[in-house]
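What follows are several structures.
Any read-out appearing in this document is the output of simple, stated calculations on the displayed coordinates, not a laboratory observation. A quick note: this is a predicted structure, and the numbers were derived from the prediction, not measured. Cβ atoms are built from the backbone, for glycine too; each structure is taken alone.
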Structure P
Amino acid sequence: MDITEFSTGFFSLKGRNAIVTGGNSGLGQAFTVALAKAGADVYVPSAAPDDGTTAELVAAEGRRMEFVACDLTEPGVPRRIVDGCVETLGSVDILVNSAGVCRLAPVADFGRAEWDPMLDVNLTAPFELSREAMRHMVARRSGKIINVASLFSFLGGQWSPAYAATKHAVTGFTKAYCDELAQYNVQVNAIAPGYFATPITAATRADPEAARRVLDHIPAGRWGDAADLMGTVVFLASRASDYVNGHTLPVDGGYLVR
């Protein structure tokens, strides 16, 4: 591509269809709305109850959202999700593996009952969904897979060994998928959110000492807001990132540099 060919239209997602797991709540909702604002229709499988708010936000952008209540960890569900998106919207051009869980406990108290469900949701489900989506993307020689990693893809994750392990693994399979799929014009990247003001961090934000320790570590001096991730997901889903591949992009207010 010659530099004279570049335009702001490279960020447009008009005519594209996206799957966003867990896309009706938390940070996933921001991903869904961002993609809709950029022009995509969105297929949202989630275990979280849906109150219609996200669909209203998507409809306000003139886009379509299909919500599917499901358990991503049940056998056969990933294939049904991808096939359902293709049947309903016509294609799967973008996959955002956003759904995740985090359970906290000291390592000594962290057993298989805590470990297994987190691996199922945070790692196995994205792996299986990516495998199903890539079948369609490779055939069309076009696609974007966006995994949601974490700061704990780089850090130890005190009181959450399974969360840290799954998020480290997400960056690993992001690189592995990139290595195989780049030849088919499929880009596979990850977003690593920092400390965001979401329900998962409510207890930390409510504890003055814990909140101070977090903020003292963030050069930006504030917690992230869901809107801070919207430009990132649009970039990674769009033509503008066609030569970005296998990368995990921290969105953390500078946390990792301090």
Structure Q
Amino acid sequence: MWLRIGCDLLFDIEVPTPFILMLRPRSGAEQWLARDEFKIKPNIPVVEFTDNYGNLCQQLIAPAGFFSIQTKADVKTSEFVDVCPGAYFVEIQNLPHNILSYLLPSRYCESDRFSDLASNITANQLPGYDQVAAIETWLINNISYIPGSSDYPISAIEVNYKQSGVCRDLAHLGIALCRSLSIPARMVVGYLYNLQPMDMHAWFEAYVGGRWYTFDATQIRPKGGYVAIGYGHDAADVAVYNQFGPSVFPIQQLIKVERIEDGA
């Protein structure tokens, strides 16, 4: 399917503030970028770079006053999420070197604390994809997805204690459980077609069967329409914007995802 995605942000800034933005998608294995627009007002110098995870980022200093960011892109993505029951567990010695870091605990995914829980959840499952699918099902059945219930990231331990969270929080717990079984897992942030309520979205991917597969415990049934803009170990790596100095929050935010015909 072809999707037109967009994000409009408006800030009221008191003092010149450095920003690092991550709002531009890239073409990849699961999506094709046909065109995109990136506008900021006032028009100021921007330095664009690719971070350690392959994400496209922009560095700038926003001046005092009103500062707006507008993005729009036409992206072709699948109408279905690939599923592969029985996909094999990849032995550690056979993992690509660039995948190995996704086995380790990270700031919000304390995978070294979840071995017993992960083993219980995945008992009698084939190693690999089936274990991750069991984790996803357990999250759906045991952790309440409550959009808008958290304004800041919380760790997997906190999510498991609260038994609820936003999409980012459920992804953190899913990642931690996967890594505790020596299955590489990473956070993804981006857009999801027909997400209710509409907002930026987060999910996780697990590396089994020699490739990454999408898992999302906020959705009862697998569906397509995902557009990724950032990958990382956890939420610390995939913020759509980081600002440095006095705290700044958008005074207006609008996320748009609509279906279009053949990239028209």
For which of P, Q does mean count of other Cβ atoms within 10 Å over residues 87-94, calculated from the coordinates, equal 13.6?
-> Q
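For FRET efficiency 1/(1 + (r/R0)^6) of positions 63 and 231 (r between Cβ atoms, R0 = 25 Å, to 0.05), which structure out of P, Q has the highest calculated value?
Values: P: 0.90; Q: 0.20.
That would be structure P.
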For 18.5, 55 (Rg and Dmax of the Cα atoms in Å, for residues 7-102 alone, calculated) the corresponding structure among P, Q | Q
Determine which structure produced the value -4500 for helix-only ellipticity at 222 nm (-39500 (n - 2.57) for each DSSP H run of 4 or more, over all residues; to 500), calculated from the coordinates; the candidates are P, Q.
-> Q
At a computed 19 (relative contact order in percent (Cα under 8 Å, 6 or more apart)), which of P, Q = P
